[in-house]
Structure 1
C-alpha cells in the first residue's frame, strides 16, 4: 500500500511580476518502507518536491496524501502538528544549535510532546545509541566531526519515531568515508527500523543505497 501519494502536483513561485514554474503535474506513489532517491540537476525541483512531501511547503495545484490524510488541505497549525509526529528531517548542513549539547539538540523535537522528563531522556538516549553516539551526548557540535554532527542530526530526526525520514543532500557536506557511514545508517533505518526514506542527492554512491531512484529534470519526473 502507498504511504505517500503525490497527485498531479504543480508548484510555481512568484518573483516580482514573473511566475516561475518549478514542478509540473507530478504524480508519484511511495509505498511504506521504500527508500527513494530523487536525483537531478540543480534547480530541477528536487528539494521543492521533498518539501511538499514533508508538509513544509504547499503545492500551487494538486494533492499530497500521506496515509490517506490530505496534508495539502491542513491548516498551518494542524500541519505543524502532523509534521512533528510523522516526519524526521535531515539537512545537508546539520542545522544543530552550537550552544546545545548533542543530547539537547536531539531532545528539541520532544519539547513539543507530552512526554515527561524521564521518557524524553529514554527517547534521546535510544536515538543517540542507534546512530552510535551514546558516549558523545554531552559534547557540543564544535567538539564533533562533520560525520558525527550529521549523525546527531539523524538522531534528532528519529527521536519522535516518525514514519518518514526526508533527507536533503545528507552527504553533501561530508568527506567520502563519513558520507559512506551516513548512508549505511540511513540504510539501516530503512531496513531494520522500517522507516520510509525520501532522499534528495547529487551523489550516485549515496543513491545506490536506495531501492528506487527517480530523476527530476525541468520539473518532470522519470524513473
Structure 2
C-alpha cells in the first residue's frame, strides 16, 4: 500500500466529515426528517448495519471487536449490547464526539471505547472480530486490501467490511449526484468490481490465512454497498 495515498485520503475524509458534512451526518444518523435522497441512504445503511451485525456471533461476551470507521457509533453500541468490548475508532473527531454522547448508558453488558485516530494503529491491540462498514469505500482497491491485511495480523476470527461495487447504475447515480446541492452529496467513493477485489484479496500475502465467506449487496435508492466476510482459515 502507498502510505502517502492512504494518509492523504484519510485527511480528505477527516476534513469532509469534520467540516463539510458534520451536521448533515448528524441528522442522517438520527430519527430526524431528511430529504428523500437521504432517506434512501438512511434505509440502506440501517439494512447494511443489520447485515454486518448478523454475521457476528449473537453472544459477544468477552470478545474484543474493532469498529473501524465507527461514525456516530450505532454499530458499536449494538455490538456492546451483545457483551462485546468494542474499540470504536474514526478519523473524524466531530463524529466520535457525537458517538460518545449517543452511547452514554446504552451499551448493556459490554463497553465501548471511542477513539479518534487510525484503524491501523497497532497500539489498539488484538481483536476477535473487525467490522468496517462503509469506511473503506473511500480508498482505492489496493489500499483497501492492504488495510485489511494490516488489520488481519491482529484479528483472530473474522473481518466484515463493505465496498462500493462497480456497477452501471451506481456510476450513473454518482454522476447525477454531482448535480445536487452540496448538502445532498455523498463523499467520494472508489468503486471496484467484485471479481477484481477478490483477485486482489487472494493475491495479498497478508491475507493468505483468510478466505471469503458471505456476501450481500444492498441497494436502496442512492445507497449501494456490498458486504463481504473474511474468515480465518
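A short reminder: the numbers here are calculations on the coordinates, not readings from a lab. Bear in mind that the values here come from a model prediction, so they are computed numbers and not experimental data. Cβ atoms are built from the backbone, for glycine too; each structure is taken alone.
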Which structure, out of 1, 2, was Cα extents along the principal axes in Å derived from, given a value of 49, 40, 39? 1
One of 1, 2 was used to calculate mean count of other Cβ atoms within 10 Å over residues 78-85, giving 22.0; which? 2
If distance in nm of label points 7 Å out along Cα→Cβ at positions 62 and 110 is calculated from each of 1, 2, which structure is the one that comes out at 3.7? 1
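With relative contact order in percent (Cα under 8 Å, 6 or more apart) derived from the coordinates and found to be 29, which of 1, 2 does the value describe?
So the calculation was done on 1.
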Work out the source of -9500 here, i.e. which of 1, 2 gives that when helix-only ellipticity at 222 nm (-39500 (n - 2.57) for each DSSP H run of 4 or more, over all residues; to 500) is computed. 1
